1. Give the label, chosen from I, II, of the structure having the highest value of distance in nm of label points 7 Å out along Cα→Cβ at positions 139 and 171.
2. Looking at structures I, II, which one was Cα Rg over 2.2 N^0.38 Å calculated from, given that it came out as 1.22?
3. Out of I, II, which one gives 0.30 for FRET efficiency 1/(1 + (r/R0)^6) of positions 51 and 195 (r between Cβ atoms, R0 = 41 Å, to 0.05) as computed from the coordinates?
4. Hey, helix-only ellipticity at 222 nm (-39500 (n - 2.57) for each DSSP H run of 4 or more, over all residues; to 500) derived from one of I, II reads -24500; which structure?
5. Given 0.95 as the derived value for FRET efficiency 1/(1 + (r/R0)^6) of positions 59 and 147 (r between Cβ atoms, R0 = 41 Å, to 0.05), which of the supplied structures I, II does it correspond to?
6. Could you tell me which structure in I, II was used to calculate relative contact order in percent (Cα under 8 Å, 6 or more apart) as 28?
Structure I
């Protein structure tokens, strides 16, 4: 297992998928699970901050957990919601839902089972500290705040790396990322933090291919090869 943690906008998902593909391993996006639960909460009309109501309904939510790095299609109760779970409404509501201890405990069981179902690259915010603390390689991927905001804005807007976004747009994304970082790092249950034995990679000045190559080199040093 390879565990990849880190805050939003660092490129964790893309890096993890490419590493998994290069190693012939599975890929588990635990963040998508929280987004699927959040979408279900919103569609049910439950207030995402109502911990008791969210805890009551979480066990009834049925969804797929794809592990093919090249085919990440997510379904909720049998219908495709791959785009919906990345939408702004879900993004705004996912923080309180993912901080709910009942939700985290419910999903942790599933995440641990899938993480141990074969060769797997697992990414999220508590993978190396809570879900698979015995992973052969733990990565904590980070980048400076401005760069993370630029990357997330490009991702959300479908822009290319060469496109220049208005400074006001970048500032708004940076504020939202800071809000999520603070909430994720300060929550009582499974906060975002680097495992003691994680390798911290600052990708602020790194191209995607360089970041992937760095993770693959570290994996090879630990005997993890394709």
Structure II
């Protein structure tokens, strides 16, 4: 029978939770927000019809999706100093994570836009809208609803991926677990506790996702 040190679990719970609330969540929000803005730009470039812009976006997305996130993080934090560019750990993590999100979310947004029936474009043109007006007022609100599930999954994955930031000494949930485990030598117990907290975060985010999907359903053309 496994002997669990419940005193250690109780004592370590707040440091781990604090690491999640002050480290993991802010890191996730900052990275996802910047990544989503980048993704929107890339998606617009992909559907613009301009071969140069489309080619640049395709190349960027291919590089991001074809290389590991850990390698991207190490290039930013350990690689750039070799060419004279030094960035602190937290900004390095935000840059790497947002670039990664941008590459994946761009294809989600592009596919969501293309999934809107062409009749919606024609309806916009019929009432005198320009292409840009139709895009922002008709197409994107409907594409947003379609993109919510995959974008939410990307956000939830990012919550877990932020644990990689511990490798460049960013203080977040997993980094706190490593520090407590190193002091107590209870590695299995602390890592399982950290996993449970990550899981609880993801459960809350999943419930928020479900509610958001129901609210956005009114914008879908049926």
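1. If we compare distance in nm of label points 7 Å out along Cα→Cβ at positions 139 and 171 over I, II, the biggest value is for II.
2. Numbers: I: 0.98; II: 1.22.
Checking each candidate, the match is II.
3. II
4. Computed on structure II.
5. Traced to structure II.
6. On the way: I: 33; II: 28.
Derived from II, not from the others.
Just so you know, all these numbers are worked out from the coordinates, no wet-lab data involved. Values in this document were obtained by computation on a predicted structure and should not be read as measured data. Cβ atoms are built from the backbone, for glycine too; each structure is taken alone.
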